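Please find the structures below.
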Structure I
Amino acid sequence: MIVNVDENTRETADALAEFVPNVIVTHPLGPLDNFALYRQIGSAFGRLREAEALCAEFEVALREVKKREYRPRKIVYLIWKDPWMTVSRDTYVSRTLALFGLQTLPESSGARYPKLSLDEAWLRDVVLVLLSSEPYRFREKHLDEIRDTLGKPAHLIDGEMTSWYGSRAIQGLRYLSDFSASL
């Protein structure tokens with residue numbers, strides 16, 4: 001069984017360990033953590049060759065990202081509504097977006113997924129708002145609400161491509177390269 005620190009509680013992992021012979025706990029905090037993750041899972045399942053192939057494919061995608069220069073932009077990446085929530089800089093999402101010059105705000109937070117109100121003073125520094133497709137499914141109607149309230153450009157973004165680590169991260173790098181170029 002594979003569990004993740006952000007998605008599963010310690011109590012859940014402990015309960016699973018009582019009847020599942022092997023529980024693998026993951027907690028990637030940035031894109032480069034995918035290398036260790038591929039190898040960890042490849043080792044656990046006797047698929048080291050496949051894991052190394054994923055590492056090689058991820059390295060190619062990462063090199064392509066690093067070939068381009070990205071204009072730095074301060075953004076807020078919304079993941080939830082009622083209450084509004086975003087991501088801290090200490091998350092996989094934030095560190096992945098940073099590869100593309102997209103610096104998430106707030107700069108610091110006591111929570112990994114902080115709540116916010118749309119009248120926060122720090123939102124004045126935001127130049128772009130991204131509304132994720134997960135875990136909350138933002139839609140076109142939410143773009144108008146954000147644009148009207150904040151007076152900032154807003155775009156929908158595929159949350160799977162920004163937050164799903166593992167094999168999906170390879171496709172995510174390519175997606176974000178195209179996405180950031182379109183902004």
Structure II
Amino acid sequence: MHFFTGVLGAKRLQLLRQLKPQARTIAMLVHPGTPNTEAERRDVEAAAQTVGQQLLVLDASSEREIDAAFAAFVQRGADALLCGSGPFMTAQRSQLIALAARHRLPACYHVREVVADGGLMSYGASVADGYRQVGIYAARILKGENPGDLPVMRSTKFELAINLKTASTLGLEIPPTLLATADEVIE
């Protein structure tokens with residue numbers, strides 16, 4: 001199962017720009033060294049350059065590095081945050097949500113579970129739909145199909161989630177066009 005998380009960074013940047021069109025600098029936090037992360041970084045940098053968006057990208061591989069990155073984002077005047085994708089960022093979501101709230105940085109994440117936990121906004125493949133597809137795939141194998149003959153499955157459902165309570169805490173008004181496109185609005 002392929003979730004496309006790394007290739008959706010440019011779309012998450014676009015959504016952040018819709019949310020904060022006046023943002024001069026958008027920060028991006030990535031966990032370095034994985035092929036998906038490096039592809040995501042390149043895609044977001046190219047998208048930012050195309051639209052003339054100033055982007056500040058920092059790497060973090062530990063809780064301490066995440067703290068230091070947030071301090072740098074604040075010091076350098078970041079107006080919003082794009083959290084990179086991947087298991088490390090998902091595992092650190094409580095810290096990311098808390099730091100974004102403390103520093104009043106509107107942030108976009110790669111999975112809706114972060115928004116359910118208090119993050120502001122996410123755009124990514126539906127994990128629940130992915131698990132459903134895996135179940136269908138497993139059923140095909142259990143019914144006798146040869147796994148080697150089955151195609152690689154990819155995510156087909158992508159979802160935008162927005163947490164209005166977090167938006168209110170940050171003093172943000174979500175643009176109606178963004179709300180209208182959201183698959184899930186948490187109040």
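I have 2.8 for distance in nm of label points 7 Å out along Cα→Cβ at positions 88 and 112, calculated from one of the structures I, II. Which structure is it?
Details: I: 0.9; II: 2.8.
Derived from the structure labelled II.
With respect to distance in nm of label points 7 Å out along Cα→Cβ at positions 40 and 96, the largest value across structures I, II is given by I.
Out of I, II, choose the structure whose coordinates give distance in nm of label points 7 Å out along Cα→Cβ at positions 32 and 144 equal to 4.5 when calculated. Only structure I yields this read-out.
Here distance in nm of label points 7 Å out along Cα→Cβ at positions 120 and 152 was derived from just one of the structures I, II, and that gives 0.9; the source is I. When FRET efficiency 1/(1 + (r/R0)^6) of positions 64 and 80 (r between Cβ atoms, R0 = 35 Å, to 0.05) is calculated for each of structures I, II, structure II comes out greatest.
For which of the structures I, II does the calculation of distance in nm of label points 7 Å out along Cα→Cβ at positions 136 and 168 return 1.9? Let's see the in-between values first.
Details: I: 1.9; II: 3.8.
Label of the source structure: I.
Where does the value 64 come from, among I, II, when percent of Cα pairs over 13 Å apart, for residues 56-103 alone is the thing being computed? Please list the in-between numbers first.
On the way: I: 64; II: 52.
For percent of Cα pairs over 13 Å apart, for residues 56-103 alone, the value 64 is produced by structure I.
Using the calculated result 19 for relative contact order in percent (Cα under 8 Å, 6 or more apart), pick out the matching structure from I, II. Source structure: I.
Assuming 20, 15, 9 is semi-axes √(5λ) of the Cα gyration tensor in Å, for residues 8-71 alone as calculated from a single structure, say which of I, II it is. Considering all the candidates, the number was obtained from II.
Just so you know, all these numbers are worked out from the coordinates, no wet-lab data involved. Treat the numbers as computed from the prediction; the structure is a model and nothing was measured. Cβ atoms are built from the backbone, for glycine too; each structure is taken alone.
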